[in-house]
Structure formats: C-alpha cells, structure tokens
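What follows is a group of structures, each given as structure tokens.
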Structure 1
Amino acid sequence: MNILFVTILRINDIEDRGIYPDLMRKFCREGHKVFILTPNERRYKQGTTLVNDGNVSIVKVRTLNIQKTNVLEKWLGTLLINYQYSKTIKKYFPETTFDLIIYSTPPITFTPLIKYVRRRDNAVAYLLLKDIFPQNAVDLGLINKKGIMYKYMRRLERKLYEISDYIGCMSQANVDYLIENNPDVDPHKIEVNPNSHELFDEEITDKQKISIREKYNLPMDATVFIYGGNLGKPQGVDFIIDFLNTQKGKPDTYFIIIGSGMEYNKIENWINNEPCDNIMLLKELAKNEYNMLVQSCDVGMIFLDKRFTIPNFPSRILSFMEYKMPVIAATDTSTDLGKIIQENNFGLWSEAGDTDTISENVMLLANNKELRKELGLNGYKHFNDNYTVDISYRLITAHFTNI
C-alpha cells in the first residue's frame, strides 16, 4: 500500500526513535511505501525539502514555529499548516494514489487536507487520537468554552471524527470519553490503539551506568528518579515544584528533570532561588543521549495537571517500561493511566496535587531495591504484551482484507 503519514512531530529520518517513526518503520519493513509530511519550523532556517530513502519519502515542510514558541505564533502556525501541507501534497505527489492516510492529533486543523486526499484517492483515513482538543485547552484555562475560538475548533474536531474511517485511542478511557462526548460518532469505528514502540534490547552495562552517572555527577549510592519530556501547562509544573520542594536535601534520593517548554523557566527560577544538592534540571537532550541517561537511573516519573477532564496517556512512560524501570505517576483522575499502572503492578500512582502520597511512594521505592526490580520486570512484560508497534500495525492493517 501507499501510506501517507501526516504529523507535526519533526521527523528527520525513518530510523529516529519514537512512537511515529517506529510505526512507520514497521510499515516499511512489511513492504509498504510510506510518505511522511513533517514540519520544518522556521527556527531551523530551511526551506521545504524532499528526502527519498528506499520505501520512504519524507517531505520536511517549511512552517512557522508550531511547538515551543509563543502562543500567537503557535496558533497561527497551527491554522496555516493545513494550507502548507495541502500545497505540498499537490506539488510533490500529484500522481501518487494513497491507499491509507494515518494522522494524529494534535492538531485538528488537518481536517480539510484529510478530507481532500481521502476523496481524491478513495483512501482509508485512520486517526491516531493522541490529544482531545479543544477541551484540553479549556481544562488548562487557555481558551474559553463560550468563545469563538472554542466553537470554531470544536467544529473542526467534530468534522475530523466524521471523516475518519477509524479512530485509534490511547486507552479505554479515551474510547469511553470520545463516545460519551461525541454521540454522533459511530462507536464501531473507535478502538484502542495505544502508543507503541519498537522494542530495542539495548540494556547498558553496569560499567556504562557508572560512567554515565559520573558524566552527570550523579550519586552512586542514591536512588535516582527521572522525568523527561515537555515542561508546560499539561504537566502541572506548579505541582512538580511543590513536590520537589518536599524532597530537598534528602540524602537517599536524587531527582533529574529534563525537558523544555513554556514552563521550563518557572522550574529554572525556582531551582536558582532554592538551591539544593539532590535536584538537577537539564535542557532537552538528544534522543540517544536521553535514552542512555534514563537507563542509568532507577525510577521514571510521569506528571499530568490535576485539572484535566480528558484522559491523557503520556508516551514517555513506554521508555521506562521498555528499560524495566518502575514508574511513579502523579496525574488527574480522568486518565486511566494510574489504574493501568496499579492493576498491572509496574509502578505507584497518586493524584496530582497530593504531595504527601507521592512523597510516600518515592520513599517506598527509594528504600526497596527488590520492589523496584519486581515492578520494572512487570512493566517490561506489560510493554511487550500491549505496547509494541507490531500490535499497532496489526490493528490498523486488520481493516484491510487484502493484507
């Protein structure tokens, strides 16, 4: 099949690690031809370029800055990207007939593009629903539910669900939310298709772990907890700071916060004003370097803002599970992430805002190496059973009788 994949994630190479490159790589290895539209944000000072490599063609489309920028440019860039991608399709692939379109949220502004290609090529449209917008922005106080922007975006959201032949949700809570809040959407086209990775058996040795800890000046005899990812409003940075404040100076624990985003400076300013010797803040690292650092730590951490009424499922948790690390999560109660963690016994959960319980969870894991090992192995098993790209691939291709 010819597959068009549309995303706002920056993909430079099909061999990149991540939920989308891993899935596209799986399609390529199964003999399909993959065509990827990915942004080339203006910060990189490059034009639109096409790269062909075997079964994959990647078009890096010149766009405004869409991520990690000011709110005005983010909104404008998100609104314009549909036009920019549509123009690219017509220029680079005018004679290519696509059998399948795979696309993810965010954003929802791809609706006209998906509708155009679906109608032109009689293609099947498969939505990977990773973000329920605009409700998530309402939850975080970014837009008013009674405002024009919300009403416009909500119409686009409904249209996107309407034109999608299938909708893959990250978890059962996402499926339930979508059905309950969108009664006009056919529930038979909605299924659980979780975030997934290709499994890489690349465990570092004890010698490498020591070397990495030395490189970052991490203590050898402390339990090291790590968070890596976006640092914005969805993560509830104020709570992260409140939590870290309760952990200052504790000799048996060490915390690494890695990432970037609109709220990075808030954590940076707090650390500068409240210096402590067991907390480190790092800017976003290259993927390979980040993966090596994660494996040298002991416990992975997940944070979500307590105000969310939509169920999120951060993909960052997959790396922790893949590396046999236990997870500590502090999230809202709308997501079923905590339920999944607890029922499958690969970590500990508390509600975001509850500093007492998350502190108790930290101490429980810090003082019990055998428990950390047990939970980590449980997570690895649950990953293999539920979150590999083989599973996502089979779910999508099951809708095609010729495969």
Structure 2
Amino acid sequence: MKFIGDFHIHSKYARATSQDMVPENLDVWAKKKGIKVLGTGDFTHPAWFADLKSKLSEQEPGLYALRGSDSGTRFVFSSEISCIYSKKGRVRRIHLLLLVPSLQAAASINNRLDSRGNLRSDGRPILGIDATEVLKIALDASAESLVIPAHAWTPWFSVFGSKSGFDSLEECFDEYAKHIHAIETGLSSDPPMNWRLSALDKIALISNSDCHSLAKMGREANVFDTEFSYQGIRDAIVTKDPGKFLSTVEFFPEEGKYHYDGHRLCQVCLSPAESRSRNNICPKCGRELTIGVLNRVEELADRPPFDKSTGGKPEGAIPFKSLIPLQEIIAEALHMGVVAKQCRAEYEKLISAFGNEFAVLLEVEPRELRAATLPAIAQAIAQVRAGQVIIEPGYDGEYGKIQIFGKQEEMPTVQKQLF
C-alpha cells in the first residue's frame, strides 16, 4: 500500500505549540495534507497520553485511528525527548525521536522515564540522562522501537550539532549505535548533504515536519509502499528497501533556520567559506558565530558535494523531492500573507478539487491546475516542482526567505484577476 507518513509532530502540551494541536484537528488536517500515518507526538506527557489512550483505538497492528472518525488517518505512537547531560568532558544537548509499536510500549517507556525527570512540564521533556540510556529504555519496552536522532544537524540540540553534538553516532551511542537505523535530516539539511558522509550510507534518512501548528504538518514527510502496519513501516526504514521506502519530501534546506552560519541579533549571515575566513568570529560583535548545518556537514564530510552530472549518490540512497508548502506558494503567487482570506480561499479550493495538498504539489497535471486556479498559482507550483526558486539562506534561528518569482518578473494576470 502506498502512503505518506509524518512521524514527528507536537501536541498542545509542548512549549510554543498551537492549542489547536488536539487529536480531532490532527485527524482532519492529516487528511487535508494527504498524510495517511501521523505520529502522535508527545506520548510522554501524562495529559496527552491520557487523551490518546481514551480517543484512539488500534485498527491495524501498531496503527491507531481516532474513535468515531472515518477520515482514514492512522496514528503511530511517537514522542521527542530532549537529553541534556555530560559526556567525554562536554555538555551534550540531543533530541531523540521515539517510534514505538503500541500504546503499551509507550506506557512502559513513560513509567521508566517518570522517575528520571518531570514529564509534565513540557510535551518534549528535558531529561538529564544519556541518549544511550533512552535507547536502552525504548528497546526494553519493545525490541521493535525505533530511536531516531531528531533534526540531526541543528547546532544546539542534535547528535551532530556544532554546539553540543558528537562527530559520529558511535561516539554518542557507544556499542548501542548498531540499534540506530535512521536519522532525521531536519529542515536545514537534505539527503545530498548527508550523502557526503560515508558513515551514514547504512543509515536511513527520514524527514518529518516537527510541526507546532496544523498548517506546518507535512512540510517534510516520507513516502512508503509497504504493508500497512507499524512493522511494515519499521522494516521499510531499517532495510532501506527502495521498493518499500520510496522517497522523502524535503524543505529546500536553505529555507531552514540553521542552514548558514551567523548571528541573528547582529543580522550577520555567512557561508561556511566566509565564516572560515573570519575564524568563525562575528564581524559585528566579535563573538563566536553560531555554526550552521552546511558548515558542520562540510567539517565531517569525507566526500565532495553531490553533483548530478558527476555522480556521488551512494548506492541504495532513497530519492527525494524538495517542495514548498502549498499555502506559502499561494501567498507568494498572490503577493499576500498566508493568513490572507484570498490565500485561504485558493488553498481550500485546490484541496476540494484534488483531494489533498500532496496531490496538488506532486501529482496533478499542469493543465488541470491551470483549469482549477489562478495562472500565477499554477505557474508557481510548476516552478517549485522544477526547483526554480530563489532562496536567501536561513541562519541562527532565522528561516530562509524564498522567492518563486524573481523581483523583476511581472505578473499582470494575477493583478487583473485579483483587482
């Protein structure tokens, strides 16, 4: 069965997260986005776990549906944990994504972690335990659990982060590294950046939204064609079988908020080469720059950048497609904010016409798009599919800025139809 999965989200109980992130809304928006399997997020939070326990029922092995809903959406138990601890003389700050095969396994993990920190304080709990200890606890709850380093390259809270990470999975997880089957590339890196490390050839590169609001759901995702069960998903990830794990949907990595180096407060954004020429020191304030994902990848890489003309793609690498969320495409085409009434209307019209957002972004024929929406929107979708975008890279917590149409490009058709 072919389907799309987004396994890393957050509930209303997570810090800086919309109060709309409740099971009923997640169920509706997953269908609107075209996501068949959605992570529950935050199963470690007692109140959220109670909601999930009362509102979800198992339909297929390891996959749960919202009681009373006919949307077809399925949930898999997932959660993110923040580990802050000292190892090898340095403070480490690492986020881990947990996927488990059952409500019972999630409950077992919660019971073990409850004595190790305050699970009630945040949907993504901060625990002072080694990442390896979390891995052991998850595997004790179920040998089928997956522990996945989340947004693996971001500077402050990741396994490879420039500020508090490690240089390899083995440094982080010791002899238990053999149980790490995947990493999450995060918004600021894409598969070709990760292909530069031969040590990751055996590791599946997965992509998830890490969304804190409904509209951001599915901004990154995974495409499968496998048995519709937790075990089917797990096997596709662990084996990296290209017949089962078909592809990932990615941000353009430059749009991620840690792609380049810099200082947000100083409004300094630098490429890795520019940072090195300045010894990684901010030219405005004189302090050390926040080293971004691209620079960190270059530091650890043992291969040159991937080039379509010369190759460099590892054997067995999963394909990917870089996209921009549909609401952002519409906003760019109409020169409006994403919350503008006209943008929302065009979005809902396209969803109504073609079923879901991923169908619009990936599958619908250009002629059908032109017949269903404004010419500028149809053209913008076509350009995003072709990778014809202009991006000012993100840095130090600032998202990158994307332009689909160049500044000099005139759009009289849009203006005529709008006004």
Structure 3
Amino acid sequence: MEEILAPKSNYLKGKLVVLGITGSVACVRAFDLARELVRRGAGVQVVASKAALEMTGEKLLEFASGKKVISEITGKIEHVKFFGGKGKADLLLIAPATANTISKIAMGIDDSPVATFATIAIGKGVPVLIAPAMHQPMYDHPIVKDNLRKLESMNRVKIIAPLLSEEKAKLAEIETICLEAERALTKQSLAGKKVVVASGRTEEEIDATKVLATKSSGKTGLELAREAYRRGAQVTLLHNTGVVEACITSFTFSSAPGLEKKVLAELSSGCGIFLCPAAISDFSVKKFSGKLDSSKKVSIELVPQKKLLEKVRQKFPKLTIVGFKALAGAGEKELAQKAKELLERHSLQLVVANDVAKNPVGSGETSVVLVSKQKIVAVKGGKSFIASRVFDELEKLG
C-alpha cells in the first residue's frame, strides 16, 4: 500500500485486519476507515455484505484496502483461510455492524459472509471488535441490547459504543475505532492499572474577563493517554483542550487549584501511574473585582503557588509519577541536569525534559530527554512516538 498513503504510525505494522462491512448507511465511511488502518501499518481485507456493497462500491473498497473484496464464501473457504487453525488474520473488525448482523452473530447464525467470518473468529478466540450503527430505536431494542451484552461477555469480543445523537446510534469516530484496534493487538502490559494524565494549560483569573494563562496544546497529554489505553490501562485524562477520546474518561479544569482538586480526587480513588505534562501556572493572581479599566495603568500581584508534584508526592509516597520539565534555550546536558534535579526533589520515577525554544508549543516533531535514576535517553519523533517511549522506559523500570 506504499503507493497509496504515507504512514501515520506503525502501531498495526505486520498485522492483518479483516474489516467486515454490513448494510448500515454508515458503510459509506468504510473507505476512510480502511485507509486509516492502512496508515497505521495494517494489511486490510474487506469482507462485505451485499447490502453494504449496494451503498458503497466494491471497486472503491478494493482501492482503499489494496485487496479484492470478499462478498461471498466460495469453495476457497475464505473464512477458514483467515481465521481457521492456520489462519493468518490477527483481528476481525465489523464496522458498521447492523442490528441484524449483531443478532445473527450472537445466536451463532452465519448465513452471510460477515457473520460466517465472525463465527469462526469467535470460535478461534482471536480479537473481535464490533461497532454498531443504526437508528437509535433499533439500538434500544431490548433483544438487541441483550445480544450486545451477550457478545461482549464472550472471550475477546469488544463492542465499540456508537455515538447517540439525532435519534441515531451513529458509528463511532474512526480515530476511536482505530485506537480500539491498536489496543486489541497491543500487549496489555498495563491491564488492571489506572493511569491519570494531567494535560493542557491553566488559566488564573485576573478580573471578570481576563486571565493569566500558560502555553500548552495538550497534544502530549492526549498521546500519553492514548498510549496507556493501548496498553490496557483504565485511563483518566484531565484537560482543558476539548479534544478527547470516547473510550477515555476525561474531566476538564481551568485554574491550577481546579486541576489540583481533580488530580487529588482521581489519585485518591486508586491509581498506578500519574503523568503530569500539564503547563501549570507557577503563580496565582490576586483577582480584581469586576472588570479592569483599560485606560488606567494596572499592577498585577502574582503569588507563587506550591508545586502540584510536591503535594502529590507527599500524599501518595508510593505512587509512580512521571514529571515534565520545560526549559528555553537549553542544551541536552542542561536539560538532563534540570530533569535530574526535579527527579530527586520529588522522588519521581521518570522526567521528560524538552527545550521549548527548539520545540515550540503545538509542534508535531519534538525532541526530549528521558531521565530516570538509571539512565538518560534522548528521543526524537512525533508525540505519539514520544508517548510510547515514555511507557517503554517505565516498563523497564518495573
């Protein structure tokens, strides 16, 4: 598929995904879904029902995946080829899945190519993802609900919840579906653990209309949350960017005290790892009542705030914590030294340090230094790659 698209990531590299498409109108999004899976390194084999092909062309799906579409089971026993004893497929993803197909699969009925693939995949125990899409009254039908619960109770079957709006159970976002595919095919090294990520900027109110704000896009925090989810964690993302994943629990905040309150509440409910890439204001502001008169010169009083990491470490002495340090105009040696000081000051397990002069806020490619008690590692790449290396280092630390 090199001739089609530049790769987005290698999370699915070397994996073969069978993409089952059924006759929901949402099948028109199958082209984009197949392409997005390819962008992440996957080989994609489309299996489509006749109803789906009536709404989206077979040649279009073949172009999207680079493989001829399977629309019927022939003497080549295609389902066995992919999911039999020596089957070469790693994952079955049915998106969109109609109420009809969901109910057939739950009852073990395989009178369509997609249902036949599902029967053998479930029987073999390979990961199966099902993303429903239909009118909401159909989704709310008691028997359909029972069948969804029945499927999810089976080994290795995951239902990707639809988006409910306009009286429709709409297909989940493609980004969410791909993230679930990555999780299904990633070693679940964080299974059973809760990971909390504090991300984004803070805003301290000056008056009724003005704030003192820090700079942060929240992209690093989002990628860390996604990476933890891929590895099987229960993830809570605290942010103020408005960018979230449906499969990740999230809460918003505005000020540093507001973030602190939410962090301590989440950690108190049980947590294995806390990561804090949030750009938290070093100062609180003595707030003016009403709105300042812009025609007059004003002095703003800034009061230093106690560091969040200090409070967290005091309250949770055994918690695994990853800190982040931003400097401007620093070399790699200085970055490593300042990171080491932060590491020792708060008894952290790992510190991620970067030079914001070289890597402006919101940039795609970035370079960081990962510092632990054992070693110093320089890493360069996209934020998703940086996130994966952070968790790789944490796993090495035990």
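Structure data summary
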item: With mean projected area of the Cα convex hull in nm² derived as 19.5, matching label from 1, 2, 3; result: 1
item: Among 1, 2, 3, structure where distance in nm of label points 7 Å out along Cα→Cβ at positions 26 and 210 as derived comes to 1.8; result: 2
item: Winner on distance in nm of label points 7 Å out along Cα→Cβ at positions 34 and 202 once structures 1, 2, 3 are ranked, highest first; result: 3
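Quick note: the coordinates plus some simple rules give every number you see, no bench work behind them. Treat the numbers as computed from the prediction; the structure is a model and nothing was measured. Cβ atoms are built from the backbone, for glycine too; each structure is taken alone.
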